[in-house]
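Asker: Each structure below is given as C-alpha cells.
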Structure I
Amino acid sequence: MPPSCFPTTASDVFEIGKYKAELRRVEASATSPAATASCATADRPPKPLLIAFPADAPGEFPVLVFLHGYLLYNSFYSQLIRHVSSHGFVVVAPQLYTVAGPDTTDEINSAAATTNWLPRGLAGLLPPQVRPNLAKLAVAGHSRGGKAAFALALGKSATPLALPFSALLGIDPVDGMDKGKQTPPPVLTYAPRSFDLGMPVVVVGSGLGEVRKNPLFPACAPRGVNHADFFAECRPPACYFVAEKYGHLDMLDDETEGLRGKATYCLCKNGRAREPMRRFVGGVVVAFLRAYLEGDDAALMGLRDGHEVAPVELQKVEFLP
C-alpha cells in the first residue's frame, strides 16, 4: 500500500466531507428530443445515470462507477454516493435495468458499456471546473451489483473494457440464492484466493444479511454466496469489514419511494436505523479510495488498527497485505 502522505484521520471519513456534493440525473441515449437538447453538448450514456460530483471547488477528481442492487433504483443510494462525493470523488451510478430475471449477463454488459462511455461523455456532463480523472477509476457494487462489479473486473463482459479499473469494492455482494444456486454467470468458484483481479479489493458485509426477515422469504445475503465467500477468493491486497447488527439494505437512503422503496424495509432483516450503516459504508469507501487512488492510507489503517471509531459495531476486520 502506498505510504500515507496527507494529514487525515480514521473518523473523518464517516462525516460529510469538505466539498458540497451535487446530484445530476442524465437520461440514456434513447430519450426525448427535449431531454437531449438540455444536454446537447454531451455524448449521451448507454444507460440512465445518477452522477454525484464536488460542485463548489475546481479540481480533478477520481471516478467511482457504482452498480445498484437487484431490482433497486440508483436513486436509493443518493445519500451514500453524495457522502462519497463530498470527500472529492465523482460517482457515476447507472440504472442498469428496471426489471430483470436471474441472469446477470445483460447488466454486466451494460456496466461495461457505461464504463467505456466515460472517456467520451462524462466530462461534458460535469461543470467545467470539475475534471474527472479516469486514470484513477474504481468500480463498486451492492448486492447483485457487487457480483456484477466483480464480474466486470474479472473480464466477464462481452465487450472488453476500454479503461482499466484501479480498485474494486464489493458492498455486501451476493452471487445467487445458495451454493450451487448461483445466478448466471457464476462468479464464485469456491477455490480460495482464486480471483485474479490485479487490483486491491475491499469487501463490506452485513451481519444480518444472512438472517431471514420471515419464513416466507429467503435471506437477502445467504450463506454460501455472500460477502464471506467473495472475500475468501480475493488475493492481497484486500480488506474485509462486517457490520454486526445491520442488514443487507441498511446502506440505502432513509426514504426510498414507491413499492420497491417500501419493500426494502420488508424483505430483509434490518438494523435499528440506516444512518449508521450508511455512514460506515460511505466511510469505508472513502478510506479505501483514498488509500489506493490517492496514496493516503491514514484513514484505512486507522480502521484496521482502531476500528472503535466506526459508527457501527464490527463483527470482523481482516486485512490481506
Structure II
Amino acid sequence: MELRQLRYFVAVAEELNFGRAAARLHIAGPSLSQQIKSLERDLGVRLFERDRRTVTLTAHGETLLPQSRALLEQADALRRTARGFAASEPVRLGYVSWRPPDLAERVSGVAQLLVDTWVMPSHTQAARVSDGSIDLAICWVRATDLAEQELSGRLLGADRLFAVSAGDESPVRARDTVVLVDADTEAWASWNIYAVEFARATGAAVERIDDHGITGPAFFDHVRRLGRPIVSSPKRDATPLPRGFVRRPVVDPIPVWTWALVSRQDELRPAVLAAVDALTRDVKVDFDPATSWLPADDPFHQA
C-alpha cells in the first residue's frame, strides 16, 4: 500500500466518478482504475461498488475513508515540517567567478544559503565539496573529476567564449585564434585543460605564459604582443577593455564553457538536496550542439 494509492482512493471517494477523479489527479482513467484494484487487493476488501453509470463506497470504503484522509494529512504535515527544517539549515556554497544573479531568490524558503567569500579555481572548489569543507560549488568539472571524487554535477549555466583583438568586431574562426596556457597549474589547471583540448580540436595556437596573463592587464599585453585574436577565459575580470580592442565572436566552432552545480553523491541533507533542485530547475542554455564545442569529457556534452 502506498500513499499515492490512498490519494487516489480519496479522490474517487470524493468525486464518485473515475473520469472526474482521473482528471483531478492528472492521470489516465485506466491507470486510476488499476491502482484502485491494486489497493483493494492489498487491503483485502472492496472499496467501491461500480457499474457503468454509478460509483458508490462500500461499507468498508466508508469506514476507511476518514482514516485514509488522516494518514494523508499526517504525511503532508511531515513534509511541511521537513521543509521547515531544510529552510533553516545553512548550505555552504563556493564559486569561481560566476553565479546566477538571482541565486538567493531561487533558494528562498528552501534553504539558508551561505555563499563562501573565498573565490577559488574550479578544481579547488570541487575538492572542497568532496572533503566536506563546503556543500555545493559552482565550477567547471569533467566527468572524470565527478567520478573520481564521488561528486554529482548538474548544469547551472554556460558561457560562450569570445576572442579579444584590435580592429573590428567580425567573427573569427577558432583555428585563427590563440589560447593562453599558464605555467601556474595550481591557479589555472581547469582553464589549461580546456584551452589545450580546444587547440587540439580546432587548430588554434597555444601560447605558453608564466605571468598569470589569462586575465587582467597582462592579458591585453599578450594581445598587443601577439597581434592575433586571443580567446578570453570565462574568469570574470573588472579590467576595462582598452581603447581599440574589441570582443569578437569565435565560430567554426563556438567554444562553450559550462558551469556545474557540484554536490556529493552521498549527500542526504534535505536542505542541500532542496537547494540543488531549486537552483537547477528549468535551467536552459541556448547553444546549438551542431555549431558549439565542448571538451569530450564535459559531463554535459550530450545535454
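What follows is calculated from the coordinates using simple rules that are stated; it is not laboratory data. These numbers come from a predicted model, not from an experiment. Cβ atoms are built from the backbone, for glycine too; each structure is taken alone.
Asker: Assuming 15.6, 50 is Rg and Dmax of the Cα atoms in Å, for residues 71-214 alone as calculated from a single structure, say which of I, II it is.
Answerer: Working: I: 15.6, 50; II: 20.3, 71.
Working through the options, I get structure I.
Asker: Given -13000 as the derived value for helix-only ellipticity at 222 nm (-39500 (n - 2.57) for each DSSP H run of 4 or more, over all residues; to 500), which of the supplied structures I, II does it correspond to?
Answerer: Values: I: -7500; II: -13000.
Going through each structure in turn, the value belongs to II.
Asker: For structures I, II, calculate distance in nm of label points 7 Å out along Cα→Cβ at positions 135 and 263 and state which one comes out highest. If you can, show how the numbers build up before the last one.
Answerer: Details: I: 4.4; II: 0.9.
Largest one: structure I.
Asker: Which one of I, II has mean count of other Cβ atoms within 10 Å over residues 223-230, as calculated from the coordinates, equal to 21.0? Write out the running numbers ahead of the final one.
Answerer: Values: I: 21.0; II: 16.8.
Traced to structure I.
Asker: With FRET efficiency 1/(1 + (r/R0)^6) of positions 95 and 143 (r between Cβ atoms, R0 = 25 Å, to 0.05) coming out at 0.75, pick the structure among I, II it was computed from.
Answerer: Numbers: I: 0.95; II: 0.75.
Comparing all candidates, it corresponds to II.
Asker: Between structures I, II, where is distance in nm of label points 7 Å out along Cα→Cβ at positions 23 and 111 highest?
Answerer: Details: I: 2.1; II: 4.0.
Of structures I, II, the maximum of distance in nm of label points 7 Å out along Cα→Cβ at positions 23 and 111 occurs in II.
Asker: For Cα Rg over 2.2 N^0.38 Å, which structure out of I, II has the highest calculated value?
Answerer: Details: I: 0.92; II: 1.43.
Max of Cα Rg over 2.2 N^0.38 Å: II.
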